[in-house]
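Colleague: These are the structures, in C-alpha cells.
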Structure P
C-alpha cells in the first residue's frame, strides 16, 4: 500500500528519504561530472534553498494575483538579457521547455507570415481579376510539415519539440575534426518549409561552439529565424571570456540571431528547474504564449507550457543570482576555465586517450584508441567518479563526457588520477564482449510484443539489474549493446528500460 493509513512524522519521512537516496550519486563535491552543478559555496546553496521554500506555494499561473512573480521574473530575465545582448524573455522550467517554446514561436510566426502573404496575394488577385485565389502564395501545401534545420549535435530537445509540435527535423552533419556544423551544409538544407535554423553555443557532446555569426547571417538572408541553443553556455561563456577563454560572438548581439535559450540551473548554479528564453523581437515572444477564451472558466493566458507551476524555482534562481553577483560568477568562471585547461592537458598525457575537438567551453569529451570507454566509465564509477558515456553517432566515436564546474578545480588532479587508473584497468579487462547474436536478437525483437517482465529478464542476462534498490549498475555491456544498434532500435530499447524501472 503506497498511501499510509495515518500520517507520518517529519522525522520518519526524512529518515526514509535518506534510505531511498542510499544509492544515489552525490550532488556535491564534483565527482559526478554530469547532471549536477556545484559552486562549492554552501552559503549560496543555502540562500537558494531558503528562497525556493519561501516561494514554493506561490503559483505562477496568475501574475496579477502574485506580483512577486512578476518582480522576480523581470529581474532574473533582465540579468540574462543584460549579459546576452538584450532581448525580451520568459522564465521556464528548463532547457527543454525553452526550446519547446522557441520552436512553437517560430512555427506560429511562420504560419502568421504565410497567412499575411496569402491574404495579400488574394487581395491583389481580386483587384486584378475581380475574383479571389484560394490559398495563393502559402508556403505549405496541405499535408506538408514545416521543418527545423539543425546540426546532428543539437540537443534532442529539438527533436522532442518537433515531435510534439508537428514539425520535421532536417539534421545536418558536422565536421568530424572540429565537430562544428558547416554553414554551407546548413544553407543547402534550408528549403521553403524551413521555419527555424538552430546552432549551439556550445553543443553538449563535444563542448564546441557552432559558427553562429555565419549561420545567423545566412538564415537572415533567407528570411528565417535563427535560434542559439545556449542552454549550457549562456551563463558560462561570458564569464569564461572574461577569464581569458577565446569565446566567439554567439548571443543576441549577433545579427540574425532571433532567439536564445539559457539555463540558470546549469552554470547559473540555481536549483532545478530554471531557464530563460530570450527573443530579439517582442512580437516573436508573443508567439510563444498561449491564450484560450474557449471556455466559461477563469482566464487562460500562459507564457510557458505549464499552467499552474510553483514559483519555487524562480525564487531559487533569483536568490542564486543575487547571492553570487558579478564577482562571484567571474571567480567561478576563472576557476572553471583553469580546471578545464588542466583537465584537457592531463587527458592528453594519458596513453590511449584523446580529447575530441577543441572545446571553447568547459564541456570536454574524450575517447580511447585502445581502451573501451564504456569499461573505463564502469571502472571510474567503482572508484567513486561518474563519467557520462556517449554513444557513437554520425561518424563521432563513442566517448566519455565531463562537465567541468566551479568546484572541479579542487578535484581535477584526483579526477585525472582516477581516469588514468581506470584506463589502465579497462585496458587489462578488455572491451565488453557481447554474447554472440545478442545485438541481432535485440535488433530483431518486436519490443511491443513482449511484456516488461520478459524485457527485465533479457536485461538481467547481460548483467543489468533493473529492480528498485539494486544500486549503481555496471553499464559497459548495455552501452555496448546500445552502441551497436541503429538509433531507432536504441530508442525502443531505452523506452522499455524506463518502463521496467518505473513499473506499474
Structure Q
C-alpha cells in the first residue's frame, strides 16, 4: 500500500483538507508539520502569529489523534526533513496544500524538483483560497487592478465544494522521532502574548465555534454595524483563516447557502457584504501573485521617493496608543491586548501613522506583522499600501482620515474608547473624541490631567493634513 506524507502547513484542519483527503483515499497516512524558521520570513517575525500557530498545532495534534493519526513535528530545513522522513518510512509520496507567498512558491518549487528526482511522487492541492490567483485575468490578459472589477469577475466563477473529514483512515504504524510543540520555540520569551488566551481559542474547533456564533448572532447585523467597533458584529475569523483552522471554501458555501434560505433583504445585504470581504482577502493574494515585491516596496514606484519625516518618538507613541487621539489610541491598545484591531479602526490608525505622522507604511506593516494574531502577509501589505496610496487599488492620496470625525461617526457614545482607554471611561460623550477641548473643571472632575494622565495630541490635525497633502504633491510632481 502506498505510504503518503501529508505535509501540513497553513491548513491546520481536518475538514476540507484535500491533501489529507486524497491521501486517505490512496494509502497509509504520515502526517507531518515542519517549522522552517529561516524559510518563513514574515511569519517567523510575527510573535503574535507564532503564538497562534503554537496553540493551533496543539489543537491539530488532538484532532489527528481522534481519527487515529499521530503528527510528526520537526524543525529546520523543509527539504531535508521531508527527505529524511520519506527515507525513514519508505514513503512513496508527499501531498500538501498550496501556499502563495513568493518566497514559499520558490521554496516549494525546489522541494518538488528534488523529491521528484529521488522518485517520490509529489502532489499539491489548492485549498487556502477560493480561486487560483494566476487563473483570473482581464480581457487584455492582464491582472485586474481595481477591486470592483475583480469582485465582478469572481462572481462569475464557481468555487469548489469543500471536502469532508476522511473516514477509514490507515495510519502509519511505526513511531517516528518528533518534537513536542513546545520545543519549536514559537512563544515569545517574555510571554507578553499569554493574555491572548482570554480572547481566542486557536484551532479547528475554535474556528467552527466562532463561525457558528457569527452566523447565529452577528451576521444579520453585519452590513449595518460592521463599521461600529463596539457592535461585535464582525466574524473574528481572520486569525483562523490565516493559519487554515477553517476552510475559506467551507465558509463561502455556508454563507452562500444562507442566501438561498433567507428571505429578508437585510440578510442578503449582510451576506453579500461578508462575501465581499472574503474576496478582498483573495484580492490581496492576487496582488501578491502578480506584484511579488509588494510586501516591502510600493507597487506604484513613484512612492519610493516619498518624503517620510516622522520621528522614532512619534512612532513609539503610536505603538503604545499615546497619540492623544482617543480612537487611534483605543485601536493600538486593543491590538496590544488582543492581537487584532477592528477593521474600521485599523484603517484609521494606519492612516494616522502614514499621513499625520509621515512615517513609512513599511514601519507600520512591520509592527502589525509582529503583533497581529491574524497576521497574513498579503492582506497586511495590501491594507497598508491601500492606505498609503501606493497600491494598485489604493485610497486616493487626498483622503486623509480625520480621527476626530471618524470617532464621532463610528463610536458616537465612546463605547469603544471607554473600553480600551480606561482613563477616559467616565468622560462625557460630548468631549471624549477630543478631550483637549473639554472645560478645565470637567477635566478636573474626571481626574484627567492632560499631558500626564492622558496626552495632548502629538500633532494638530489641520497642520498634519496640509503637510501630508504637500508631501503627496511632491511625489506627484516628481513623477
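Colleague: With distance in nm of label points 7 Å out along Cα→Cβ at positions 12 and 372 as the yardstick, tell me which of P, Q scores highest.
Modeller: Answer by largest value of distance in nm of label points 7 Å out along Cα→Cβ at positions 12 and 372: P.
Colleague: Assign the value 0.05, calculated as FRET efficiency 1/(1 + (r/R0)^6) of positions 84 and 324 (r between Cβ atoms, R0 = 35 Å, to 0.05), to the correct structure from P, Q.
Modeller: Matching structure: Q.
Colleague: Additional query: Out of P, Q, which one gives 2.0 for distance in nm of label points 7 Å out along Cα→Cβ at positions 228 and 332 as computed from the coordinates?
Modeller: That value comes from structure P.
Colleague: Looking just at FRET efficiency 1/(1 + (r/R0)^6) of positions 4 and 100 (r between Cβ atoms, R0 = 30 Å, to 0.05), which of the labels P, Q belongs to the structure with the highest value?
Modeller: Values: P: 0.20; Q: 0.85.
Max of FRET efficiency 1/(1 + (r/R0)^6) of positions 4 and 100 (r between Cβ atoms, R0 = 30 Å, to 0.05): Q.
Colleague: Let me ask you something else. For FRET efficiency 1/(1 + (r/R0)^6) of positions 396 and 428 (r between Cβ atoms, R0 = 41 Å, to 0.05), which of the structures P, Q scores highest?
Modeller: Top value of FRET efficiency 1/(1 + (r/R0)^6) of positions 396 and 428 (r between Cβ atoms, R0 = 41 Å, to 0.05) goes to structure P.
Colleague: For Kirkwood radius over Cα pairs in Å, the calculated result is 24.8, so let me know which of P, Q that is.
Modeller: P
Colleague: Looking at structures P, Q, which one was Rg/Rh (Cα atoms, Kirkwood Rh), for residues 92-155 alone calculated from, given that it came out as 1.18?
Modeller: Numbers: P: 1.18; Q: 1.11.
Structure of origin is P.
All of the numbers you see were taken from the coordinates with simple rules; none came from a lab. Keep in mind the model is a prediction, meaning the values are calculated, not measured. Cβ atoms are built from the backbone, for glycine too; each structure is taken alone.
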